[in-house]
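In the part that follows, the structures are each spelled out as structure tokens.
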Structure P
Amino acid sequence: MLKEFKQFIMKGNVVDLAVGVVIGVAFGAVVNGLVNDLVTPLIGAFGGQPDFSALSFTINGSNFLYGNFINALLSFLIISAVIFFFVVKPINKLQEHAAKNKTPEDPTEKKCSECLSEIPKAAKRCKYCTSKFH
């Protein structure tokens, strides 16, 4: 039983998942630090510190705190914008640049001139229509 547990723990996908979770938590701390320590004060410098938590309305004795929802929505939008502009866009640019410099691989398949099926490049006969190649 312990041997099976050890095999389960040592599987690549379990270890990859654990590493992904740890890196995700660390990355979340970096993004939160960037938003809380740099972006939010920058927004506050131009437009004041928005706080909608006091906004609410009451119906039949039930208090609806829609201001907290607005705060959460704004926080989500700010964090999403920071991730998009400071992480996603730069990584996409790096990947485009790397793809430009990459030499294309030789094709491993070719098209049959008779039936237009994809067949291995080294084939001497089409496996679909049996046409011969030279």
Structure Q
Amino acid sequence: MQTISPQAALVYVMVVVAGSDGSMSEQELRAIGELTQTLPVFKGFDEDRLVHVSQECASILAEQDGLDAVLGLIRDNLPEHLRETAYWVALELALTDRRVMLEEIRVLELLRRSLGIDRLSAAALERGARARYQTA
């Protein structure tokens, strides 16, 4: 079984969500960089590894059953206390371009189930994320 760091697992989460619609926008790439630079969970994460970790995830995703493999790596390498953080990070990426595509919704649901996040907790995280992106 392959192991990755919890920070790498969070990067995998962002790559999966950002790439779920078939491409990664400049906004999504910028958001990944900003989140890895500002969130306390990434303290000590070597920013120079971000591209390598992202490419590693993309490589796994390109394989047959790659999404299942990546979701398993995320689940197996994230401690329990970071699972809601992972879902929140996923929501941040999904909302980066101010609209959530059907593919992103599907991936968010797969991620929620894989991480064992109950519907009530997910709804609270989703509402908080939506509130953050409201405009006047």
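None of the figures in this text is laboratory data; all of them are computed from the coordinates on show. Bear in mind the structure is a predicted one, so any value in this text is a computation, not a measurement. Cβ atoms are built from the backbone, for glycine too; each structure is taken alone.
Here are some notes:
- Entry that produces 1.5 once distance in nm of label points 7 Å out along Cα→Cβ at positions 61 and 77 is calculated, selected from P, Q: Q
- Structures compared: P, Q; top value of distance in nm of label points 7 Å out along Cα→Cβ at positions 5 and 109, i.e. the largest, recorded for P.
- Taking mean count of other Cβ atoms within 10 Å over residues 13-20 as the criterion, the largest value within structures P, Q is that of Q.
- Among candidates P, Q, the computation of mean count of other Cβ atoms within 10 Å over residues 85-92 that gave 11.2 used structure P.
- Given 1.5 for distance in nm of label points 7 Å out along Cα→Cβ at positions 45 and 117, calculated: source structure among P, Q: Q
- Of the structures P, Q, the one that 28.2, 86 was derived from, the read-out being Rg and Dmax of the Cα atoms in Å: P
- For -17000 (helix-only ellipticity at 222 nm (-39500 (n - 2.57) for each DSSP H run of 4 or more, over all residues; to 500), calculated) the corresponding structure among P, Q: P
- FRET efficiency 1/(1 + (r/R0)^6) of positions 21 and 125 (r between Cβ atoms, R0 = 41 Å, to 0.05) derived as 0.20 - corresponding label from P, Q: P
- Entry that produces 11 once relative contact order in percent (Cα under 8 Å, 6 or more apart) is calculated, selected from P, Q: P
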